[in-house]
Structure I
Amino acid sequence: MEQVQKNKMAEAPVSKLMLTMGIPMILSMMLQALYNIVDSAFVSNMPEKGEQALNALTLAFPVQMLMIAIAIGTGVGMNALMSRSLGQNNREMASKAAGNAVFLAAVMYVVFLLFGVFGTEVYVSSQSSSSEIKQMAVEYIRICCTLSFGIIFFSVFEKALQAAGRSLFSTIAQVAGAATNIILDPVLIYGWLGLPELGVVGAALATVIGQVVSCVLALIFHLRLNKEIDNGLRYIKPSGSVIGKIYSIGLPAIIAQALMSVMTYGLNIILVGISENAVTAYGLYYKIQQFILFAAFGLRDVITPVVSFNYGMGSRSRVKQGIKFGMLYTLIIMVAGLILLEIFAEPFSSLFGLSGETQQLCIGAMQVVSLSFIVAGANVAFQGIFQALEAGIQSLVISVCRQFLFVIPVAWAFSQVVISAGNYDMMWLVWLTFLIAEAASAVIAVIFMARIYKKRVLTLGGEQNA
């Protein structure tokens, strides 16, 4: 089994390898985004207080993203280390990478459990003054955090399956969880089948139950199929050197995704100065565009192990092909996403039962922010390449630029223009922030790529003109 897997990662045509591994991983990430979209669709169409409930989920969203960021970032670090170790035929290190990631997942769960119990009210109060919205947000976050073991451990087992080239099975687990969530949402939110009508609490319970289903299946697949590594307590026992290697790769990925949470939290505070409707519209848009952006994240998570494996093997030609096809496929995804949102902005927004004013704000966000998709896709692909080539700092810098440095200050400045004008027609200025941030970050990423390529890729073995 080990030799078969090595041949696949080392010898299969890179263009085909990225598609066969990438399609399941893209679907997996898109299904992850679907959790939030489905919850939002059902709660926004509640008979009473649907828009307030949607606003509550928007306030909860940064916490969910932070949780996923830390879990997935740890998984990405483990994924790259495990892939590179398998490429070097180092079974022991690959096993320790997977085992230590399980230990780290347990630590993460304890942290979010404590936050769910003690920190939710303070967090929610910083973003809203509405007691009704705050109560719903606190209930939703508390359930998602105290029962977060499903999503945290799933993220680790998912990445272990992907590192071994078994992304199809991680997708099966993700599909099962998403299907469970979709089925349970209306049952628990609206009180179908004789159950009580739970509203936002039902949405939270449906989410965590779906995550647990995904986790259990991914664990079973990992234990039964990942024969390239060994499992056992001695591999779970924490090792400072292994954890250091995981986070030398994974920390930039954690910060990259955590910055999405920080950015959303900051923008919630900025937008509430304009109106509660602007917060709701942005939160809904962000969940819709995640469906596209997470597809690029899925492909990035193919780029990292494929390039990392062949970088560990010392194959210049295959590393170059990994970079080439990774960038090309990401571009195709983002162009398709741009076209989709530009054409269907109004139908998408109408699915959520928004008031006329909120819906128009959401449509405007989709039509303007989606213009940044092409450069955003390039930035995401560059980050995957940087992580694979042991250039985590450069990946981190791009994350900070595109999700904080070039976003929050610019959005705040544009929001002051809108507030001064007292006219929602000027909201396009705030949405334009994302195009400015992605374009500026892409320039920096290209400069980094040129240096890394010369230092890390051209020095490898292989054909000079491959």
Structure II
Amino acid sequence: MIPRRTLDEWLAYCERQHTKSIDMGLERVAAVWARMGRRFEAPVITVAGTNGKGSTCAMLECIARQAGYRTALHIKPHLVHFEERCRVNGEALGAAELIPHFEAVEAARAGTPLTWHEFTTLAILDALAEARSDVVILEVGLGGRLDVINIIDADCAVITGIDLDHMDYLGPDRESIGWEKAHIMRGGRPAIVGDPQPPARLLEHGAMVGADLWLLGRDFNFSGDRQQWHWSGRSQRLSGLAYPALRGANQLFNAAGVLAAFEALRGRLPINAQAVRNGLAFVELPGRFQIVPGQPTLVLDVSHNAQSVASLALNLDAMGFYPRTSAVFGAMRDKAIADFLPSMLPLVDTWHCTSLPTPRAAHADELAQQVRSALAAAAKGDAPHARPPRDVRIQTHDEPAAALRAALAAADAADRIVVFGSFFTVGGVLKEGLPRLDSPHGRASDAPGAPGADERGREPPDAA
């Protein structure tokens, strides 16, 4: 008899079922999935990559829904609530709806040790398989070759930009990391590669397994000006498209890959041009260059590696002039912080370094020292980017919400605050709801009806 548990209790239970937080390999989890007896009848799209996975999944979901399809989506990690990871037709499943699927995993595993990530992913896959959707979109976690999602044979694989991240597990360079992510490809099925300079080993693996490789610049492409952009695939063209509602120049790479995936699946999942236009216009994804209305300007971005932080800096620079910019910055200790700080230094006048609620995170004092070292290198001309402002200030805080309050207290209406460095940093300022900025010195209050924090805001082991 499986004891009844709340979702919070199940998540805590899952943390205790394996001695490791990450146990690379698919044999155990594949055996449990086989005993569960589930399968997906609808087309499945898997999305791997270092950056852009969440945006790609969100655009796939929104365009498909605009075309009238019922969607099932697994996206990760969550910002505040675990339920964010599992959506059916655009709506997160509630905690009570997820509980039977945790029970199904427990019944099928028969004592097999599963990590938190494996257990929870199987529960979500079980929920999505039951949803009877028209299309299933699955975001791959760490890597690809040994990630839980790779037990599913997808009808189409999408691989976004490749950069250096999770190097302890995936290898020391883009070639190694690309090879790991290439393993979501399947023979005879389309594999969309959105990286403009894909690692050679990624392409070699795709050719070896016989995947139908769609390469940016060869099989699909895009171009644009300040008002609109254009996309072309193997046999389809779309012109005069409005830019995606998700902000940032990098989003066109993601959108181009999304449209290639839909062309590749057009025999089973036809999408018309109006659905594309509406989907790009209405897509939302919290924490990806999200600009919060009010004064001062508040930007939320989960960027946490060199490529994504460089994109953030580029997007911030394109916003125009702000008298002062403050950064609320928290990051994992295992990230290459010294590599991505230089791109932000020229933009930030005050650093609010914050600790985060997980043992993996760097302490606020450590981050402050990293910023000081980067500033010293920039002052000597050793940094590859422009010099930072003079008289840069650095403060430390125990948690992101306190850091944001301090930044708001010192900001004028015309200033800008950017929150970045980790899902935990952005999640920490959203845990009591979306901040509402309504005064020249930035008094922040919770948006009416915003959800409060709960125990499901604790560390997801796959978060960055």
Upon calculation of helix-only ellipticity at 222 nm (-39500 (n - 2.57) for each DSSP H run of 4 or more, over all residues; to 500) from the atomic coordinates, which of the structures I, II produces -11000? II
Of the structures I, II, the one that 4.8 was derived from, the read-out being distance in nm of label points 7 Å out along Cα→Cβ at positions 69 and 349: II
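Out of I, II, which one gives 23 for relative contact order in percent (Cα under 8 Å, 6 or more apart) as computed from the coordinates?
I
Read the figures in this text as sums done on the coordinates, not as results from a lab. Just so it is clear, the structure is predicted and the values come from calculations on it, not from any experiment. Cβ atoms are built from the backbone, for glycine too; each structure is taken alone.
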